[in-house]
Structure I
Amino acid sequence: MGILTSGRIVAFIAFILAWIATYLGIELGKRGKVKIRRLPALDAMEEAVGRAVEMGRPVFDIIGMGTFTDIYATQTVAGLSVLNYVAHLCARLGAKLYAPQASVDVMPVAIEMVREGYLAEGKIEELNVDEQLPYLSGTQFAWASGILGMASRLKPASVIMVGPFWAESMMFAETFDRLGALEIGGTARLYQLPFFAAVCDYVLIGEEIFAAGAYLSGDPLQTGSIACQDWYKIAAIILGVIGAILATAGLPWVSQLMSI
């Protein structure tokens, strides 16, 4: 049996190149040579929290009802990164934060994210986990109805929605708009993006939510990793275009190369 299996050589080479690109991206990030373009929706989060302080009304941060074991786990992690940043802002500026939960496996992590934000700002005594991060329901519309009920009673000045969302996205966007809240929405579920785009004041579209953690934290490791992902996409697009042109010309070189 050979060391390399036929049909997997190109994949192995691609893996090595990807590892090298990741290493280079992280090193460039550490040196401050990688920048993420400005994202107005993320820049507006401080404005959203400041608005809540001025109005004497709370901030809602909704991360969706995804879990760590479904295909939307990466979106849930993006939502948690934003929640941690918002918790820092709320503790620092003095706004009341509410982050209703729907997933029992995500909830402990969300609590620690918020607790870390308040602790870092020296305001841990102002955090009431039972009140501010209540578990409402693991059922979609029961959870959504619970949030809408809280919103009607508390009338938040701002709401930040980043994570995986389903049909409740329209309910949230319309209800918070009627309450006069400043809305920042973001999801990588393309079916729900039109509802956020039509109603929210600021929107994160698709993969922009995955860059949120790196953008907000300024962490060079995360920034470098984001750059690597863009390099992979550019390479894939170039190879795809070249392959399409060659295949149209009757030269299946790319497909033959990929089968090595």
Structure II
Amino acid sequence: MLRFALPPSLGTERLVEHTQRLRAALEDLLAVQVDVTVSQSYEALTRNLLSGAVDAAHAPPFVCAQLEPQGLTVAARAVRHGRASYGSAFVRRVGSDASLARPKFLRAAWVDPRSVAGYLLPAAHLRSARRIDPDLHLASQTFYGSYPAALRALVDGKAEIAAVHAQKGNPDSVIEALETHLPGSSEQLEAIEVTAEVPGDGVVVGRSADAKALTAVFLHLQKEALGKRLLAELFHAERFEACPPASYRALYAVAPKDL
């Protein structure tokens, strides 16, 4: 039995719809029984990979950076728009005067304390590029648990800013992210600033699983119809590529240390 976990960032209800397809694909390619689950949080995902409660998982980059130096392997990483990296776009309602120059008027709708594009990157950008301490200078910060929930809070007027994954210099990547997480929201929300990029999400393999076999499986997805559908609808990626050792080294120092 291979126990594979998905992160909660897309929204649990949407992820559950895809677990059966992913299970079928993995069982066919690995020739073993597979159980696919959705983690309740990034923290739970990290703990379960370290403890061996799950054997492998699709994980955001800071989880990859947290686990890689502890002996776990990042077997493959997602490629989008030809790049295996991404940043974060601050978004606001169209027509809003919300501005990062006036932080005390901003209520932020974040995803999760371990979400890279949904919190960690924008928070780091505020501190380094804007000299804004989110904990001190924003009007409020609320974690909604997923991108759809955070964007819905923004659309509904419960916040002035939120953040989604995007690539610098690629406006289409913002629209794609908004439509992926909250269909129709690209007509209601707009980007106001984009952060620097970091290595993207990857497939982390625990100590008891076969990393080489899982690398081969995820590189093979683009060659089959079901795999292409999973890439498009679940991973929102063009393909996966093999991940060189220590690819997330640049993030080791800033990855959350608490478990």
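Each reported figure results from applying straightforward, stated rules to the coordinates on display, with no laboratory input. These numbers were taken from a predicted model, which means no experiment stands behind them. Cβ atoms are built from the backbone, for glycine too; each structure is taken alone.
A compact table of results
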| item | result |
| --- | --- |
| Origin of the derived value 17, 45, 24, 12, 2 (P(r) over Cα pairs in 10 Å bins from 0, in percent, for residues 72-143 alone; candidates I, II) | II |
| Which of I, II yields 7, 26, 30, 18, 11, 6, 1, 0 [P(r) over Cα pairs in 10 Å bins from 0, in percent, calculated] | I |
| For helix-only ellipticity at 222 nm (-39500 (n - 2.57) for each DSSP H run of 4 or more, over all residues; to 500) computed as -9500, the structure of I, II it came from | II |
| Origin of the derived value 0.00 (FRET efficiency 1/(1 + (r/R0)^6) of positions 8 and 152 (r between Cβ atoms, R0 = 25 Å, to 0.05); candidates I, II) | I |
| Comparison of I, II by relative contact order in percent (Cα under 8 Å, 6 or more apart) - largest value held by | II |
| Among I, II, structure where FRET efficiency 1/(1 + (r/R0)^6) of positions 128 and 176 (r between Cβ atoms, R0 = 25 Å, to 0.05) as derived comes to 0.45 | II |
| Identity of the structure behind 107 (criterion: volume of the Cα convex hull per residue in Å³, for residues 56-207 alone, calculated), options I, II | II |
| If FRET efficiency 1/(1 + (r/R0)^6) of positions 120 and 168 (r between Cβ atoms, R0 = 30 Å, to 0.05) is computed and equals 0.95, the structure in I, II | II |
